[in-house]
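I've put the structures underneath this note.
The numbers here are math on the coordinates, done by the rules we state, and not lab data. Being a predicted model, the structure only gives us computed values, none of them experimental. Cβ atoms are built from the backbone, for glycine too; each structure is taken alone.
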Structure I
Amino acid sequence: MRPILLLRNSVLIALALLASVVPLARDLNLFDGFVTIAASAVALLIYAAADGLLANSPLLLKLIGR
């Protein structure tokens, strides 16, 4: 397994553990829902971009002449 995949998976595990921490109790409002959806969308886009770059790294290296 490649080291970059281990790093990516470690970061994902750390984020999952961070998300499982119980926060202080407070009422949620509409802005909280928007932030949750926006953050999820950004995380999904970053994951998809990183996955695409890792999957195509041999082609990208060939394209730049390495």
Structure II
Amino acid sequence: MHIIVIRHGQTTGDVEDRYGGAYDDALSPEGEAQVRQLAEELAGKGMQQIYTSPLQRAEQTAQGVMSV
């Protein structure tokens, strides 16, 4: 078994130079592009499960990775 730890892509708060903390920011367009690139890199690695926080930036990242 391998464990891969992934951080979410760039958020709208990052673009606005705002501290993220517990804010529930969405991914920025650049963050969405980062997730697509990550998904391509992880395609075919046989991932079976993803565990994520309930924050939308983390869920968006997980959904993007699993969509490939």
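Source structure of the calculated read-out (helix-only ellipticity at 222 nm (-39500 (n - 2.57) for each DSSP H run of 4 or more, over all residues; to 500), -26000) within I, II: I.
Work out Rg/Rh (Cα atoms, Kirkwood Rh) for each of structures I, II, then name the structure with the largest result.
Working: I: 1.16; II: 0.98.
Structure I gives the largest value of Rg/Rh (Cα atoms, Kirkwood Rh) among I, II.
I, II: which one has distance in nm of label points 7 Å out along Cα→Cβ at positions 19 and 35, as calculated, at 1.6? Only structure I yields this read-out.
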